[in-house]
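Student: Got some structures for you, see below.
All of the numbers you see were taken from the coordinates with simple rules; none came from a lab. Model, not experiment: these values are computed from the prediction. Cβ atoms are built from the backbone, for glycine too; each structure is taken alone.
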Structure P
Amino acid sequence: MADVIEVGAARGDAPPPAAGTARRGASARRTGRLTPYLFLAPYLVLFGVFGLLPILLGVWLSVHQWDFQLPNRPFVGLDNYQELFSSDSAVYGDWWQSVRATAIFTVFSVPLLVVVPLGLALLLNRSFPGRTFFRAVYFAPYVLGVAVIGLLWRFLLDANLGLVNRLLGAVGLPSDTPWVTDVPWAWVSLVGVTVWWTSGFNAVIYLAGLQDIPAELYEAAKVDGASAWERFRHVTLPGLRPVLLFVITTTVLASANVFGQSFLITQGAPGTETRTVVWFIVEEGLRDNDAGRAAAMSIVFALMLAVVSIANFRLFRYRED
């Protein structure tokens, strides 16, 4: 054996590793493969406890008649789901009325929350005195909670005592507009307040995207004789495509989950015209103590939003191709 080692050394071959060294190397490789999962473990635990577990519990509740005041919660299968699509059920009309209200709010608020912040971002991306101050001013409303925003605008838009009608009357305009008690003014109020409140967040996202577009592209477009509109169309919009995808998707989801504005500003008026899906789910689960039916509504609503989000991603992917 010694002769073999001497011959190998003479040829320049490395000696065979010891058994202990081989085991330590294999252990180090296994530890290296596990390292990423160790870093992910805190997030995976939190996601499992606060994300995956509530989803599974919601699915479980949705197939039971789950009344908090009753000792027995019988299994009902898909009955809670069928009631949402059966015209002779007790919740069919209210459910689809809330879906309609949510759709109206989303359709009118999302375009404004995509376009208005983009215009603000284009203005605030220019160099002018006080730019930082105006950036802070436009973002400031977003830091306020929905309770503050809702109560503030509930008083401002009051038909009798509100400051908005008083200012309109002072300039000779109608001063008895029912901003929170009649349609379409209730929708104008909800959409307008939401745009004023949340535009600053999307504007900041757009600003970050605009600053990532190379200035050389604008300079080359100017050299080629491109107008301001052509530079916006062929340089700015393509450069903002990933940002637009993020803004549109998150804005659609946020608008579809509206609750606080309608609950505090219009209080569902007139009647239940502005009562949204989330509000109806809360009433069904907490006020009427039917957590099973509320869970079924939540899952159906989540699937609706998933379809909209997937369609949005496919639309942007098609444009990229």
Structure Q
Amino acid sequence: MSISEQAAERRQDYDGASPFPGAAEHVPAGRAQVGLTAAIVVLPFVALGVAIFLAWGQGVALTDLLLAAGFYVVTGLGVTVGFHRLLTHAAFTARPWLRVALAVAGSMGFQGNVIDWVAVHRRHHAFTDRPGDPHSPYRYGTGLRGQLRGLAHAHLGWLFADDPTPAVRYAPDLLADAAMTRVARAFPVLCALSLALPFLAGWAITGTLYGGLTAFLWAGLLRVALLQHVTWSVNSLCHVLGSRPFRTRRHDRSTNLWPLALLSFGESWHNGHHSEPSCARHGLDRGQIDPSAAVIGLFERLGWASNVHWPDHERIERRRAGAPPHARAPAGD
């Protein structure tokens, strides 16, 4: 059992405002994990400096921007539609080949192997914003200093902590899935491929190594960095800033943050998601753009997805924060 989960066991009467018990026992991860995580975080900023230097006076090539957008969409939807809505929450059923394709695309986002990603996210839902949550911004309390420290922890700091999430407890279904275990084992290779493909595409399109290098920077490293920080912002900002139109479990402070909706492919309608975790659409209100839900709808029309859990509008209305008590859906559903 992890340190956070031990703390949760020790204190079930968490008041929603105090630092999590055991927060001071923040044990750093091993040197190898810290070094690798630091490299993944720092290298894109070095790449940004190099890319700006190369683009100075001549701008960014349209080829690089189009490649970056293409790879961002593919890997981003791999995370949101594949890792999250399909594999974590079973919001729909996908044909076996599509299930594997989405897991591969998500793995190319540099966010960890598919089994560990799913396990961590399921644990986050089990302990949202209370002791046991691996990346809550309320870990250090709700005071200004604690909140700022908590935001840093939720966004990035948790990746440097020795707080493992046991997949055998949180993702036994994926451990029993031969295809998913193979994709998980292939994670390092898929990360390398995620950077090699933009380089090769840029080289092939421009016919020059320079074109391959700039594509590697913009569609490789910088694209990865943007996707990571958008995902991490859902962990951090989408529990602090924004609106909370729907009721969630006790202490759960998930919010809807509209400025991130497009870049996150609809994931930043986070309060809607936490209110209805297994729903295929996170943007539950009219006008809330949710590209991931649109993609799932396309899969359904093509016959590639079935058993899609679309919103139940009567249930959604019962879960609104202002709904009369007698009309409310039970909290924690």
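Student: Figure out for me which of the structures P, Q the number -15000 belongs to, where helix-only ellipticity at 222 nm (-39500 (n - 2.57) for each DSSP H run of 4 or more, over all residues; to 500) was derived from the coordinates.
Tutor: This value belongs to structure Q.
Student: Given a value of 44 for percent of Cα pairs over 28 Å apart, point me to the structure among P, Q it was derived from.
Tutor: Q
Student: Determine which structure produced the value 4.5 for distance in nm of label points 7 Å out along Cα→Cβ at positions 47 and 271, calculated from the coordinates; the candidates are P, Q.
Tutor: Checking each candidate, the match is P.
Student: Given a computed value of 1.00 for FRET efficiency 1/(1 + (r/R0)^6) of positions 39 and 111 (r between Cβ atoms, R0 = 41 Å, to 0.05), which structure among P, Q does it belong to?
Tutor: Source structure: Q.
Student: 20 is what came out when relative contact order in percent (Cα under 8 Å, 6 or more apart) was calculated for one structure; which of P, Q is it?
Tutor: Corresponding structure: Q.
Student: Comparing volume of the Cα convex hull per residue in Å³, for residues 71-118 alone across P, Q, which structure shows the greatest value?
Tutor: Biggest value here belongs to P.
Student: Can you say which of P, Q returns 4.0 when distance in nm of label points 7 Å out along Cα→Cβ at positions 63 and 303 is computed?
Tutor: Attributed to the structure labelled Q.
Student: Where does the value 0.15 come from, among P, Q, when FRET efficiency 1/(1 + (r/R0)^6) of positions 127 and 287 (r between Cβ atoms, R0 = 41 Å, to 0.05) is the thing being computed?
Tutor: Going through each structure in turn, the value belongs to P.
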